[in-house]
1. State the single structure among I, II that was used to calculate Rg and Dmax of the Cα atoms in Å, giving 24.3, 79.
2. To which of I, II does the computed value 17, 10, 9 (semi-axes √(5λ) of the Cα gyration tensor in Å, for residues 431-470 alone) belong?
3. One of I, II was used to calculate Kirkwood radius over Cα pairs in Å, for residues 215-374 alone, giving 19.6; which?
4. -22500 is what came out when helix-only ellipticity at 222 nm (-39500 (n - 2.57) for each DSSP H run of 4 or more, over all residues; to 500) was calculated for one structure; which of I, II is it?
Structure I
């Protein structure tokens, strides 16, 4: 039997969701949380059933992270109640939360990079001899069996520090899955995973839910919600904005619940669509970047043409060479053979400084390590790539730098008290907009984007898409790498398939019906050395 339960209040008409009549594993009722004068949660509700994947959605600042930290024992709540398996709880430490069977996988990884995958997965619960020594063979066998059982492509003997970010993230998830878990909370678990790796993760999640584990799944990738979850709860401004049965809702309803009515980003997107349809300047033009037979230690005979005003995607598995193509264009890697040309002008071996002078800009995959100096202000971060432009006789023209920073913040809608605010205090979406703003003036000829919306909420993602489309409309050629295939389909005019350091095919976006077709192209076995431009 199923009992109808009223959905939480939202901007859409009230609806009911059919929920199984079993007792919730997690029940959050009327929970509030204040930080000084800021109220982060305003009486939120959430229920998770045994064996359920329950998606938790909302923009940055909506209250998702606050609730996760309350459930994990980092924060105490002020009012309301939380029950785990019918027992009221109020954790005063992360250790108490873990003892109750709650495991959290955050975006910021907590791995020991000098240790192997196996050692990380068993850290703190290693099998030991009577004298206290670690049984290394037993540890390796236990981890190997787990990885094999779940089809996870990790070598348990490899040091974590040598792995690409996506595989370090998978290691963190496995560490949680191997514990004695009753409730598993995943915060943006697929932010750096490709389609094939996502499927491995989803299979592992289904395996733990088959054991009765309840999963709270936080993501900004709405397509994942329909693939993995049974129900969805949306937070907005610290309140419940809706609860939906996944099978009975669609993408449009979820976006409306997340951003609310009249959201500026949604209105801007519709306006841009009309402009692109009617403005001749939106037409793709002459080549701005040409790669001809480019090879190095990671690339093999790569040929590609990026045209003025085009958004061109690179799709492939992690390690396929997508990022290395961007790095080679930007001068972070040398081309051992072949030719790179910018607007028809051949570029010899060049450095990133040379690339910037040529009008090439890069938004890297890891904004914290590669795109920003977190302890510096917005103004300083925006000034760094073009210090010469803002300097005279070796002295920084602070007035010009401040004026430029304020203009860029306004244009990209960076939410901060002022240009002197340290970047570390900004949300993920605003940090990413600062990375984009570094290249806002002068407008780059070629804009290279590597996972441009990782860890960015739905509203900020819409605004970033607007920045990308505006750059293309102004004539910039955009080359974008993304593991989110729906993102590539939404942004790109053409998409090139990258396999083992080669471009094996290039397709027009209009010929692809959905992300499944693109995923199929990435997975196809390739036997020829064919490439396309």
Structure II
């Protein structure tokens, strides 16, 4: 058997290579640098690496723009395993921008009296002498930075995967670091470890479903490449049961990652138990990467059998929006409320997935479903990063004050912080003149164009429910007197360093600009074109 040397397009894959290279360098830093020098080295290395990957992504995107005039531009790289096209590059840019925000939040130390929010010694049992000594000595888990970089690498590869096996590898590469990061909170160690265990066990089950789906689709199509699967779907009228069972299994793995009903049970527990910096990064980055992979799988691999899988997504979208919005109302913890809000937004995004895929089927000026979902992911990411960054600032003697009642009267004590948080909530609610309004308008429009009016009506009802609990929280902050809690203590805002402040300012600027001037980003999403096969 002759060996054929593989061809690797290093230039086009440079963002991925930079991120994975920095992650490996981060591991070497942990192995050879003294402990007192690791923090600054890891923060600088991660930040520079993400900026370099972002610059490389812009360069790749500009270079793709010179290739042809069609709606789909790009190339299939690494022997068919990675697809570098317009949507991939757009998603890469989003992930890297929000990963930079994650690094800024990871690096914050002022809020915890000079130490990070991560446990000093993760292996120590909560409440033991070993944990107290680690805290007293100011030990810091700087391994979180290479873990973050590996997760980012998996997020970049996930939506660009050209075959199911690469998609599964990317799924695991992005998931395993997140399982670890979830359990590394310095405070509330038991809650953090419980969240990590739940996330790991449920994630392992969902990965098993995904892998079983890969096997069934391979049995149906005789290939794992998405373009060949598409050809088999178009040509093969037999084995429909095998195809639909395989699609269902694959959908379980992807819908779990985005937190769709009925696979959402992990979301509130993990969002609450994880360090808030991890929650912010995970909530934005994972949803972007997973929706990118879901879009590529259903539009490229199974696009020819649209009416085979759309009814399933109709039902899931409706249930996700209703359950997410309804359960958010009864929450007593801010992070859990934002978690159920995230579930509802997953339903809104699935509404966009149900829209018209091709621009040729639409009138001039209308957006495609891909364009709408990409824009919605952008608006959601900025508002989510900003909201969780604000949560890290509201504290009492026990650390972050995530109980909703502790936020009562915050608007009078810290009007600027409460006002910014209220603005992020209004954007998540989809109030006009915010980025969230334009995002919802886009996904609702494309769904209506495809005839999914029952889903859109449900989305509108869910949005009204969401407005109720968002506005109720704003009223609590500005118009409710604090009761002082059981110990007579009220939460206050702690002054952050320039790092967290920068993350909040960037998120606020993005939310404001996308609400007032959404055109450039919508045009950029349109210029990204369609997935190539």
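We did not get these values from a lab; they are worked out from the coordinates using the rules stated. Note that the coordinates shown come from a computational prediction; the quantities given were computed from them, not determined experimentally.
1. For Rg and Dmax of the Cα atoms in Å, the value 24.3, 79 is produced by structure I.
2. Values: I: 17, 10, 9; II: 19, 14, 4.
Going label by label, the one that fits is I.
3. Structure of origin is I.
4. II
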